[in-house]
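Listed below are the structures to be examined.
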Structure P
Amino acid sequence: MMDVLANGCIALGIAFWFWGTSHLLRRRSVLFKLHSLSVADTLGSMAIAFGLLLKLPREWPLLVLAFISLGIWNTMLGYVLAYCSNKEEEA
C-alpha cells in the first residue's frame, strides 16, 4: 500500500512538472509564465520528495532539507526574477 501511495506521489509530481512546462507555450506575459512554472515546479518537486520519503523513510533528514530548500529557493528565485523583469520594463 505504501509503495502505491509513494509511486502515486511521484507520478503526481511529474505531472505537475509537465503541466507547468505547458504554460510556457501559451501566449501570456512572461510573469504569468514564470509564476505558473515556478508554482508547478515547486509542487511537483515537493510531491516527488514526499514520495521518496514514503519509499525511503530512513533518509528523512535529507528529504526534510530538500523540502526546506525547495520552499526557500523557488520562492526567492521567483521574487528576484519578477523584480528584475519589472525593473527592465520601467527602464
Structure Q
Amino acid sequence: MCRNIRTLYNFEPPATEEEIRAAALQFVRKISGFASPSVANEKAFHRAVDEIARASHRLLGSLVTSATPRNREVEAAKARARGVRRFGSSR
C-alpha cells in the first residue's frame, strides 16, 4: 500500500505519463484499500486509475506558476537526506 504520492508539478523535465499513471494507481490503491483488486473489482479498479490519470494530466497541464521548476535530482537528494535523518544511515 502506498505511503505517499509524490508531487508531480513544476519539475524539469515535466512528469511523464508513467509517473502520472503510477500516482493515479497509488491513489486508487489508497482510497480503495486494495493493493491488487479481486477479479470482480478489477474492471472498476482499472477504470478508476485511467480516469484519475487523465484528470491528473489535465490538471498538471493547466496549472501555472511563476516559480522556477524544481530539479528532480536535487529533490531526490533532499528526500534521501531526510530519510537518513529520520531512519539512520542509508543502505
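From P, Q, which structure was distance in nm of label points 7 Å out along Cα→Cβ at positions 51 and 67 = 1.8 calculated on? Walk me through the numbers on the way to the answer.
Details: P: 1.8; Q: 3.0.
Going through each structure in turn, the value belongs to P.
Still on this model: When helix-only ellipticity at 222 nm (-39500 (n - 2.57) for each DSSP H run of 4 or more, over all residues; to 500) is calculated, the result is -30500; to which of the structures P, Q does this value belong? All intermediate terms of the calculation are to be shown ahead of the outcome.
Details: P: -30500; Q: -19500.
Working through the options, I get structure P.
Moving on. With Rg and Dmax of the Cα atoms in Å coming out at 15.7, 56, pick the structure among P, Q it was computed from. All intermediate terms of the calculation are to be shown ahead of the outcome.
Working: P: 15.7, 56; Q: 15.8, 46.
Traced to structure P.
Looking at FRET efficiency 1/(1 + (r/R0)^6) of positions 35 and 83 (r between Cβ atoms, R0 = 25 Å, to 0.05), point out which structure of P, Q has the largest value.
Details: P: 1.00; Q: 0.65.
Once FRET efficiency 1/(1 + (r/R0)^6) of positions 35 and 83 (r between Cβ atoms, R0 = 25 Å, to 0.05) is tallied for P, Q, the winner is P.
FYI, it's all coordinate maths here, none of it is from the lab. Here the structure is a predicted model, which is why all the values come from computation and not from measurement. Cβ atoms are built from the backbone, for glycine too; each structure is taken alone.
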